[in-house]
Structure 1
Amino acid sequence: MANKTVLTGRRICLRPWQLTDAEALLAWSQNPLFQKTAGLRPYPDLSAAKAGVQQYQARPASFVIVRLKNNQPIGIAELNERGLDERSGLGQSKELGFLLSQEFWRQGYMTEALTLLLNYAFDQLDQREIWAGTFQENTASQGLLQKLGFHYVYQVDYRALGLGNYVENYYLLRQTDWQN
């Protein structure tokens, strides 16, 4: 089901993906920093980025962060499924993913975007908890998560598991903590 939700803040909105976002996605994907800190895979060209946009469009809670001032795409914020087994309770739990163009770092845009998204998750989607994973060296994202009320829970060394060449820290925010 296509995402039709628009979440509007003071300076930004989170809106569904459009094919015109492919240029921004291509630029983000070709940035070595985003490949390293967010695990974003590089798209080789605009055609591949358009296919990438279609994949993001298929996710029910994936948004482009857009400046209201000029309708400029500046980032990504999304909630991803952690599992669909109803008995496990994972249906009421999502994993947060986010990325922001470097020229907008440390200006409060991501705090505003994630606040909109977390309000949506807890109030509209009735989620009980939101998880977020960051690469071990991504201290800026870890600081942002802690500022929003997330708590560090555990670390996974994917190198030791033979599943990648990185270590990831996992953080948790419960609905009850967000609402307090």
Structure 2
Amino acid sequence: MKIECTIDGKALTLSVNSNKPLSLILMEDLENQSLASYCRGNACGNCVVLFNDEAALSCLIPAFRIRGAKIKTFESFQRSRQYRDIERAYKAIGNRPCPSCFNAKTLIIESILQDLTTDTGHPSASTPSKEVVLDKAKVARELSLNSCQCMDMAELIQIVEIALGYRNRRRRVRRS
């Protein structure tokens, strides 16, 4: 089956089995080095990608679902300005996820931040005078997409709050 999609900013036409999981396409066909998939479909959460800007387990996405999708892996995300916000937040609290889940948790945090700072659908994000309010229970649910227990949930939520602060400051500067 031929499937057209965008992966890490590159428009691709892939010739793959329609049921092949995205995780295997990325690792085997595209030789992506940043993806860790140890469970082979049992949802450990280490194979997270941004699938149309939402954190998703790539081992659970069959190839036929990626048609027309925009997929971003950690490999390309780590070169972005947005990554630096999260990296600074890790440094600010003095902790970071373990090497096994670092990439996945970072992409989940990015997905949360994108959701909180997107102008559409979030009136508080589009109004310069209001700050985005963080729903900690929702953030905790999103972060539980990855099952690794290397960090306390309170620390992860704090990282989201700090990175959100960096994003909000940058947004205010751009509006000025």
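Numerical summary
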{"read-out": "Among 1, 2, structure where relative contact order in percent (Cα under 8 Å, 6 or more apart) as derived comes to 18", "value": "1"}
{"read-out": "Comparison of 1, 2 - label where mean count of other Cβ atoms within 10 Å over residues 8-15 is highest", "value": "1"}
{"read-out": "For helix-only ellipticity at 222 nm (-39500 (n - 2.57) for each DSSP H run of 4 or more, over all residues; to 500) computed as -8000, the structure of 1, 2 it came from", "value": "1"}
{"read-out": "Top of 1, 2 by Rg/Rh (Cα atoms, Kirkwood Rh), largest first", "value": "2"}
{"read-out": "Among 1, 2, which structure scores highest (criterion: distance in nm of label points 7 Å out along Cα→Cβ at positions 80 and 144)", "value": "2"}
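Coordinate-derived values only; no laboratory data. Keep in mind it's a predicted model, so treat the numbers as computed, not measured. Cβ atoms are built from the backbone, for glycine too; each structure is taken alone.
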